[in-house]
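Have a look at these structures, which come just after this line.
Just so you know, all these numbers are worked out from the coordinates, no wet-lab data involved. The structure displayed is predicted, hence computed values, not measured ones. Cβ atoms are built from the backbone, for glycine too; each structure is taken alone.
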Structure P
Amino acid sequence: MLRQRILTAAWLIPLALFGLFGLADVGFRLFTAAIVLLAAWEWTNLAGLRAPSRRLLSVVGLAVLMALCWASGAVLSAWPLWLGVLGWLVNLYWVTGYPARLAQWRSTGMRLAMGLWVLLPTWVGFSVLREDGTIWLLFVLLLVWGADIGAYFVGRTLGRHKLAPSVSPGKTWEGVAGGLAVTALLATGFAAWQELGVAGGLLLLLATALVTLASVLGDLLESMLKRHRGLKDSSQLLPGHGGMLDRVDSLTAAVPLFALLHGGGL
């Protein structure tokens, strides 16, 4: 397993870095669209679709919506980001109420709708952030990775109080605090680097805390869906690393929120 993880990471990391930071405009949007559509294929399984033809039809439907957003200019608009943020408030309600509120979202149709307000805003968020260069795209990626690392090590060392035991028994409030501490340090460093000043630095710290918490919710949502379907990973697309959704679940919540905050003047 370790050998598989290393071999996959050896080609996956350079590919991701090239796609996210080496491409721009059309190339970048196509690259991130491919990531989102691969995640959508896995989402159809989490939604309960089994027939490949029905799963493919759902993915094609999302691709058509993405193309319409691109053609209309909505790929750089705020409304898809608001769709995502409002959708994540619903997701928060469901995650915190699992399994008592399971009946509200267990239907395949509702889970597909959930995928729409999760995945489409993710793609738009990536496009909005990349439009202004690479600095803030880099920041949100480091934020999510830093939150994961901080949560893992602090949670493993000091974790005592379960965050959402019915959804993801391994996550603790101490781990969340560790993630917040790491991302606060990251935000402080970026604020100094970008010379945001005191007010700008405080705003970035506040936004960072909100986005860090959103990234935790993104992880929990996928865990809830996998638990309901009895799955360990969203797929075996990336040997040793699970599926695409397993790699971007936190980003699906963090990217739209940060893009919206960034567009609001951050």
Structure Q
Amino acid sequence: MGAALARLRRGSGLPVAFGGLHGGNGRYRLSSLAGTATAALRGLDIHHGNGVGGKAVALRRPFTVTDYHSSVVISHEYDAVVATEGLRSVMAVPVVVRRRVRGVLYGALRTPVRLGDAPLSAAMDAARELEEALLLQDEAARLLAAARRPAADPARWEEVREAHGELWTLAHRIADPLLRQEMLTACGRLAAASPDRAAPSGEAPALPGPRETPTLAPREVDVLVCVAAGAANAEAAERLGLRPETVKSYLRSAMRKLGTHSRMQAVIAARRAGLLP
């Protein structure tokens, strides 16, 4: 939310921005403020259909007023709070994720000026940025839930490994450091629980002892996660935002540390070392 408000202010030129997410029962609680002079708006519950934001939510599209206090197209439940902050021109943009309104962003001026297409476009860009972040968090929550389910049946480990790969890749796209760390911790738990650690097969490479477990660089693990999912070097490069030659270099380095001579041997060795599930 903070990043979305910063982008809205930067792109629109509006000095004041604020917003909040859905809090249940048709309410959206204003939790983040930028450029405000008071804390009057913080914690305010915006109800579906009420005021500028509530109307934007009800219409599921951006909505603006040139002069909040004299507008006849909105309800006026929040006049006292808006007056305390001294706001006049106000725009609101709903944040819609998978066809559900998850939040609302506002931009405002302290003078009654008609807000044109440029600030509206900037506000919509900020809303889309927030929509993508929320979508990523939803997907992260789904994968975390899948990762926490026990997989006693060996046949289910392929599903767990697929979830691990998606979760690891997604973690690197999450801006929230706490959520990102939670996802990476879940990846580590999955890797440590891998059934391949307990029962070596005849075709497996020789593995180092417990004290010799190799330490791979984060990018080397990234590449092995992609390889484990069946990705070729070019596909891994696209996923990771690297050049294919760079992926090949990381893969060679990982294989050397693991003492293996093929991509699949490297994946098996990484699993037994607790680096992959």
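Could you tell me which structure in P, Q was used to calculate Rg and Dmax of the Cα atoms in Å, for residues 74-225 alone as 16.5, 49? Provide the component values of the computation, followed by the final result.
Numbers: P: 16.5, 49; Q: 24.0, 77.
Comparing all candidates, it corresponds to P.
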Note: distance in nm of label points 7 Å out along Cα→Cβ at positions 18 and 106 at 4.6, derived from one of structures P, Q, originates from structure P
Cα extents along the principal axes in Å from the coordinates reads 80, 39, 30; which among P, Q: Q
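Assign the value -15500, calculated as helix-only ellipticity at 222 nm (-39500 (n - 2.57) for each DSSP H run of 4 or more, over all residues; to 500), to the correct structure from P, Q.
Values: P: -26000; Q: -15500.
Label of the originating structure: Q.
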Computing relative contact order in percent (Cα under 8 Å, 6 or more apart) gives 14 for which of P, Q? Q
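Of the structures labelled P, Q, which one yields 25.1 when mean count of other Cβ atoms within 10 Å over residues 50-57 is computed from its coordinates?
Working: P: 11.5; Q: 25.1.
Structure of origin is Q.
Of structures P, Q, which gives 3.7 when distance in nm of label points 7 Å out along Cα→Cβ at positions 66 and 162 is computed from the coordinates?
On the way: P: 3.7; Q: 5.6.
Of the structures listed, the value fits P.
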